[in-house]
Structure P
Amino acid sequence: MTQNKGKYLTGIYPGTFDPVTKGHLHLIRRASKMVDKLVIGVADNARKGPLFAHAQRVEMLKADIENMQEKGCEIEVRSFDKLLVHFARDVGASCIFRGLRAVSDFEYEFQMTGMNAKLDPQIETVFLMAADKWQFVSASFVKEIAALGGDVSEFVTPQVERALKEKFQS
């Protein structure tokens with residue numbers, strides 16, 4: 001466990017996870033080694049037009065976390081539908097983990113981090129660079145490939161692949 005001046009460290013990794021990819025899971029594994037508890041926050045944001053219902057995204061993520069081999073700490077999956085900093089306060093998180101794949105991610109995340117710091121300067125943002133293997137994987141690309149009948153097995157777990165096939169066969 002990671003200790004900081006005798007404090008129990010909780011971090012959050014938020015996202016829509018529509019769907020969760022192996023890139024997300026890789027970042028979760030890495031973030032779990034830096035805190036005592038990691039809360040995965042599944043955003044309920046209808047404005048993003050998710051493919052999967054919120055409850056289904058939560059369940060898919062819970063199943064993937066349950067099957068995860070290398071966990072550095074306790075990992076909890078929770079839904080949220082409020083400001084990220086408010087959710088962070090609710091779960092007692094002192095840091096927010098965000099993944100970066102490319103420069104375009106950085107521009108958006110930089111702005112978001114600045115706004116979050118204004119809303120709550122006590123919560124730090126920690127950026128994790130995507131591993132080379134996952135830099136070009138995004139949930140949007142995965143959905144597009146699956147919609148057009150492509151093979152997404154390299155990018156998602158078998159249960160997510162099945163869910164994508166069911167979505168696009170109907």
Structure Q
Amino acid sequence: MSKNFKELLSGITTFIFDVDGVLTDGSVTLLPDGEQVRKMNIKDGFALQLAIKKGYRVAIISGGKSESIRTRMQGLGVTDVYLGIANKVEKFDDYLISENIKPEEVLYMGDDLPDFEVMKKVGVAVCPFDAAPEIVALSLYVSRHKGGEGCVRDVIEQTLRLHNKWFDVSGFVW
């Protein structure tokens with residue numbers, strides 16, 4: 001008998017996220033100097049910080065190359081930030097080996113075709129509400145939130161609540 005979404009969340013130790021379309025709404029503002037500006041959700045940021053402070057691993061694997069992504073993630077405590085990744089499966093496999101993580105311990109949130117092969121390998125594949133149809137079909141859970149609008153917080157909160165680690169923020173200075 002296969003496990004349901006909540007049962008699979010009980011074994012999650014690691015969250016891996018794509019950026020564009022997951023942590024952002026997928027839009028980019030182009031500035032005159034060529035810089036590309038993305039908008040991220042502060043509630044997603046809170047959840048990322050809390051997950052790290054509660055002992056979960058959090059990683060970013062993105063095809064995007066903007067160093068502003070690294071700066072934002074490091075400001076939240078995410079140190080495993082992989083940008084400009086053309087082959088996400090290879091980076092995912094390397095990361096699991098280097099951190100001694102089993103695929104079934106990983107929740108991966110992606111939104112489009114570059115995430116497809118990685119999502120087939122993880123314990124819990126999830127996506128935002130507005131993900132590509134192929135990703136929605138592959139996902140065990142589809143957030144009711146769109147990319148950049150709280151979908152990351154949604155899956156982190158569900159996992160931490162299940163592990164009784166969500167509401168205890170005592171002693172933390174944000």
Structure R
Amino acid sequence: MVRGIWNKEFMNQEIKAEIIKESNRQQESCLYTSTSLYVWLRRKRLYENWLVIVPVVCGILASASLLDDNKLLTGGLAILASIAPAIYKALKLGEYIDSLSREASVYKNLQDEFRQIAQIHSNESIEILKDVFSRAMDKMNKARETSITPPEWCFKEAQKKIKQSDYSFDCD
């Protein structure tokens with residue numbers, strides 16, 4: 001009888017250790033995913049700002065150059081002012097910015113959740129730990145359904161930022 005209880009407790013400790021290890025893996029995965037999405041989001045917002053500001057500035061400069069009677073400059077600025085909105089619309093930046101923002105925050109929240117599982121919930125009973133981990137994995141699987149995939153350069157930039165400890169806490 002004692003041996004059976006000891007074996008069960010030993011198995012529970014092994015399961016806990018695996019859940020903690022997997023929680024740490026999922027936390028790291030979420031860190032890279034959310035950081036890649038944030039890198040992409042920042043770049044898209046920069047493009048969006050430029051494609052909104054450039055036509056306004058070009059339009060103003062084109063009107064001012066009309067006074068100087070410089071037809072080549074006026075025409076060039078007018079063309080730039082007119083094609084920037086078309087580029088903005090073709091790239092569908094507004095749509096992607098909203099979804100990237102949502103997805104980045106989902107993965108950032110999941111990162112925190114998996115960290116808490118590994119750090120805090122690991123001291124709970126095996127049943128509670130399994131339940132909390134299972135619920136977090138359900139959320140992770142739901143997040144993966146959207147399958148927004150950042151370009152490779154976003155991942156490389158995120159990897160560099162993470163390795164430089166840009167996302168490390170001072171308290172750790």
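Laboratory data are not the source of any read-out in this text; all were calculated from the coordinates shown. Computed from a predicted structure; not experimentally measured. Cβ atoms are built from the backbone, for glycine too; each structure is taken alone.
If helix-only ellipticity at 222 nm (-39500 (n - 2.57) for each DSSP H run of 4 or more, over all residues; to 500) is calculated from each of P, Q, R, which structure is the one that comes out at -12500? The correct label is P. One of P, Q, R was used to compute distance in nm of label points 7 Å out along Cα→Cβ at positions 98 and 146, and the answer was 1.2. Which one was it? Computing distance in nm of label points 7 Å out along Cα→Cβ at positions 98 and 146 on every structure in P, Q, R gives 1.2 only for R.
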